[in-house]
Structure I
Amino acid sequence: MIYELALVARPEATEEQLTSLKDMVAAVAKDFDGEVLLTDDWGKKTFAQLAKNGSRTGHYIYFIYKANNEANTELARRFKINELVHKSLTVKLSDKDAEAEAVVKAYKCPYSKSHAGSQTDELDKGADKDKRKFAKRKACWFKANNITADWKDPKTYNWLINEFGKISPARVSGISRKHHRFAETAIKRARNIGLVSHLAGRFAE
């Protein structure tokens, strides 16, 4: 199976310590019949909302790897006892190892330095880029533009979050119930990893 992992290290972590975290993820994937397919260092980011322990920033590292499900249990155990790890998020991308190349090739993220981009890049070049929030549509915006809300790409869902951090209901946004569930899941994941605020329309920078 193919997974993506976002790891938030404490801001005081040194380059050597960050390298040790990357090596640890690679070693665990290898131990469980897999390998790391992509490692992307997003660098230090300011959280969208102050963390419970008072932290304002964290160092984000992103991975795509293939391994069996037991690898996730082992990684979670190691993260829990590692003082350098502040937060982590693991999401299954595919059940088929054969799709690994396509998954890696499709990866892009606004926070990335080497794979910068968004699903909405082509749309933002057009004249309708500011109409997604207010236009009354007969068709779902996500379905019409062949886009799915992605937790690591706020451009795909930021227009659904109001100034108080609330998610607009489907009856207001005009999107289908299916894509509303996708967007809601993406936003909750982004909140958990510090990319989106729970209380305001703020995003990590």
Structure II
Amino acid sequence: MKLYVIPGTCAVVPHTALEWTGADYELELLDHDSSKSAEYLRINPQGTVPAIVDSSSDGSEIIVTQNIATQVYIDANYPKANIFGTDASAISRAKVMQWLAFVNADVHKAFAPLFGPDGFVEGNLAQEDLKKNAKEKIVHLMRLPNEQLGKHDYLTGTKTTADVYLYVTLTWAKKFEIDLSKYSNLNGFIKRMESDEGLSAVIEQQGLDKIGSL
């Protein structure tokens, strides 16, 4: 199995999942330019990460893209790694997917104007206003995981890839200097996540730094 990532992106999530499996996999680090190359666009025409390339039992090529889909594929191949938690009940799985969907569709999406404001509006004033509004939306969204982390150490009670995804978005929040200081449960969560051996290995392999706190 080969995993394609751009360091510091949401691809940290399936990368950590693979570390949790203990499986032998190949890692391909991309940057913006190589993610738009003809070679990679054959794998993922959108030119985004993550992507998994694997071989089926008959030797044919398997390509899986999109963050949550890659996690589902990893879980199906390595169920004993419990990347979605040890409780396989329908409600427990649904809750993990609920948080994954929230981070993926709501929180991650809210960062888009910060990563590329010129893709939304033209002009410095309009872009600054857009970024201000995006930061306010992110602060509003983060109240939900903060409340949940006041009840549990992790989003669903036990550590899953949903927690890794939330951690990644918190690293982005620090990068863009978003003030989340009123959310008292997030720094403890960051500390717990950064003590995880799998995530720590991913941070090192991708050449990243731990953020410590917000």
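Read the figures in this text as sums done on the coordinates, not as results from a lab. Computed from a predicted model, the values in this text were never measured in an experiment. Cβ atoms are built from the backbone, for glycine too; each structure is taken alone.
Numbers below:
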| item | result |
| --- | --- |
| If distance in nm of label points 7 Å out along Cα→Cβ at positions 22 and 38 is computed and equals 1.5, the structure in I, II | I |
| Which of I, II leads on distance in nm of label points 7 Å out along Cα→Cβ at positions 6 and 182, largest value | II |
| Distance in nm of label points 7 Å out along Cα→Cβ at positions 70 and 86 - structure with the largest value, from I, II | I |
| For helix-only ellipticity at 222 nm (-39500 (n - 2.57) for each DSSP H run of 4 or more, over all residues; to 500) computed as -14000, the structure of I, II it came from | II |
| Among I, II, which structure scores highest (criterion: distance in nm of label points 7 Å out along Cα→Cβ at positions 142 and 174) | I |
